[in-house]
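Just so it is clear, none of the values below were taken in a lab; they were calculated from the coordinates. Computed from a prediction, not measured in an experiment: that's the story for all the values here. Cβ atoms are built from the backbone, for glycine too; each structure is taken alone.
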Structure 1
Amino acid sequence: MLKLAGFFCPLIGVRMTHYRKPPLSIQAQLELLQQRGLVIGDAANAKRYLQRVGYYRLMGYFYTQRVPGSDHFREQATFEEAISLYEFDRGLRDLVMEAVGHIEIAARTVLTYHFAHAHGAFGHLEPRNLTFTEQDHADWLTGVESEVTRSKEAFVRHYRDRYTSPAFPKVPIWMATEVMSLGSLSRFYRALHNREQKTVAGEMQMAAPVFANWLHVTSVARNVVAHHGRLWNKELGVSAVRPRSAGWSEL
């Protein structure tokens with residue numbers, strides 16, 4: 001039984017504590033930062049960032065200036081240094097999104113071309129053409145068809161309005177890959193049979209395991225950037241594999 005006053009949960013053996021922090025005005029946020037030792041050179045500019053960017057989002061850029069294990073800042077920590085990092089990160093996100101766009105389009109095109117020629121327009125509907133388990137294939141396909149259903153693309157509407165077999169939201173692979181998320185595309189590639197993985201990766205001039213890894217990392221990074229998340233000094237939870245082939249070792 002979970003008691004909420006004082007409060008201890010025997011089910012998990014952890015003492016629970018209510019979150020009681022109230023919302024703070026912009027002025028109160030500024031004063032709190034100053035009380036914790038942050039130097040603010042331009043209060044008016046700091047207020048503008050707190051109003052337009054937000055205290056909680058900016059905390060990720062204050063982190064390296066804080067005393068470890070404390071809410072207080074180290075000596076000479078400044079609001080301006082955090083803003084400099086925020087602006088750098090904003091530019092970094094723009095560069096990453098542009099690079100991801102090139103990678104994403106090329107991956108969609110090459111993967112679709114080879115899979116369609118190997119298995120036909122609706123080959124992705126057949127579990128035998130992929131290495132998914134039966135349940136994983138069903139889950140992946142449900143996700144793809146959900147993305148197809150949500151799409152507003154003219155070619156998706158055209159298929160829905162004109163063709164009855166296979167019934168919408170089942171669409172040809174070259175339509176599905178255009179609207180599926182990069183995460184779904186990454187899973188699709190990893191489910192290809194080994195021979196097809198090598199063919200696709202070979203056209204991208206890398207080994208199949210490396211290409212699979214890079215698609216996954218790109219998908220994770222894209223999600224961060226697309227939601228305007230902090231990319232600087234962030235652990236993505238996945239690491240890019242360095243290719244062993246000639247030409248990469250010098251990078």
Structure 2
Amino acid sequence: AGAALKKCVLELGGSDPFIVLNDADLDAAVQAAVIGRFQNSGQVCAAAKRLIIEAGVVEAFTAKFLEASRALVMGEPTSYSTYIGPMARFDLRDELHGQVQATLEEGATLLLGGHKVAGAGNYYEPTVLADVTDQMTSFKQELFGPVASIITARDAEHAVALANDSEFGLTASIFTRDAAKARAIADQLETGGVFVNAFSVSDPRVAFGGVKKSGFGRELSHFGVREFCNAQTVWLDRK
């Protein structure tokens with residue numbers, strides 16, 4: 001595109017924060033976190049990759065999230081009972097496993113999974129890492145597979161700082177019962193999209209895209225249409 005001087009849009013992935021505050025509906029947050037992290041076997045650019053949970057509810061959230069994650073069925077992708085299918089390629093699975101192992105060596109706690117599944121298919125167990133800090137691999141890098149990282153935030157301000165401490169900026173989620181607080185936090189997040197009490201989605205009615213190393217430009221909505229339009233100015237002198 002550069003060589004031909006053509007306009008382009010780049011969507012380059014992300015490490016999306018999923019913030020849960022003390023006043024959140026925990027059951028709703030857990031349900032959304034499981035879908036947001038494990039849909040398509042975790043291979044979604046705008047997935048809930050970093051679960052940033054306020055300290056007052058991190059223990060309760062972790063217990064509920066772990067229970068729900070254990071219930072996910074791994075198997076043949078054409079079966080209606082399957083939720084976790086194979087990953088796209090063997091090398092991607094190996095890379096993901098390396099990131100998990102590096103994070104554990106850095107001091108994280110393995111609560112679930114953490115292994116490649118032997119046999120045919122690129123299967124990786126649904127994995128939950130706890131006690132993840134901002135210095136660890138799963139915090140700093142994008143984990144493109146069925147691996148969730150749980151990070152504890154001291155308070156809402158700390159949660160925002162953790163969310164923004166990333167080279168990516170695609171989307172983010174906030175769970176709270178306080179709409180005004182959610183809007184105030186959304187204004188501080190360095191992402192292309194913010195979803196309140198919901199996991200990240202793409203919808204043709206609204207723009208989708210990121211900032212930082214998540215790329216530039218927007219897909220969908222009238223913003224996406226105009227990305228590839230060249231505006232022509234016609235000036236008529238009325239004198």
Structure 3
Amino acid sequence: MQRYFVPAQQMKADVVHITGDDAHHLTRVMRAKPGDEVIAANGADREVLVRIREIEKEAVVADIVEERPLSGESPVTVWIAQSLPKGDKMETVIQKGTEVGAARFLPFLSERTVVQYDARKEAKRLDRWRKIAKEAAEQAHRSRIPEVEAPLSWKELLALAGQADLALLCYEKEEGRSFKEWLRAQFAPPAGPAQTVLVVIGPEGGFTEREAEEAQAAGCRTVSLGSRILRTETAALVALTCIMYETGEMGG
């Protein structure tokens with residue numbers, strides 16, 4: 001069944017108004033007609049089954065049939081901090097990461113970030129990233145749209161590390177405890193799962209030793225994702241999938 005996210009103000013006690021691109025998709029692409037049912041969610045705390053009552057020129061009016069329990073969300077909140085990669089790789093991280101279950105994306109700039117940051121262009125790119133997250137959340141039948149933040153500086157990112165219950169920095173030079181070992185130690189009984197896990201992924205050239213030390217000082221644990229060097233966009237998705245598996249989201 002098709003799913004659409006609508007602003008909370010468009011979801012009343014007994015009726016929902018679907019507008020904009022979603023209304024166009026529903027009427028022109030899906031060829032919906034009065035009587036058809038779809039799911040609408042406000043992206044935060046409400047999900048409803050609705051039946052289309054009327055199709056207007058720029059909106060679809062639908063009556064709420066029933067309230068639905070929130071679905072498709074992990075009990076563990078995972079933040080993916082991704083050093084800005086080249087090209088459209090950030091779009092891949094956001095799209096696939098949303099499908100797997102990430103709750104928040106934190107792009108950031110680090111010493112070896114290759115991308116030239118332009119604040120004027122970033123505003124448009126941020127809008128695109130958020131649209132990608134919305135569409136991916138709809139496709140994955142999630143109840144919430146992940147947050148996508150504007151790019152942070154390295155210091156701003158480290159300041160957020162203390163807000164997570166567990167912060168892991170993926171570092172190719174780490175020879176001690178692996179990503180798996182940290183996860184299993186964190187989620188094993190009787191400790192129970194952490195509420196929020198921050199995963200920090202470096203740029204194409206990796207982190208510098210100074211950055212690894214600064215991250216540790218800020219409370220991050222440096223971890224290895226294995227003996228092979230992964231592309232930056234691959235590392236983010238592998239780490240996220242490992243968390244979902246270890247917390248039972250994928251049968252772990």
Q: Match the computed value 19.5 of Kirkwood radius over Cα pairs in Å to one of the structures 1, 2, 3, and report its label.
A: 3
Q | Structure with the greatest value (metric relative contact order in percent (Cα under 8 Å, 6 or more apart), set 1, 2, 3) | A | 2
Q | Structure (1, 2, 3) behind the derived value 2.8 of distance in nm of label points 7 Å out along Cα→Cβ at positions 94 and 126 | A | 2
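Could you figure out which one of 1, 2, 3 the value 13.9 for Kirkwood radius over Cα pairs in Å, for residues 78-173 alone was computed from? Write down the numbers at each step before the final one.
Working: 1: 16.5; 2: 14.5; 3: 13.9.
Corresponding structure: 3.
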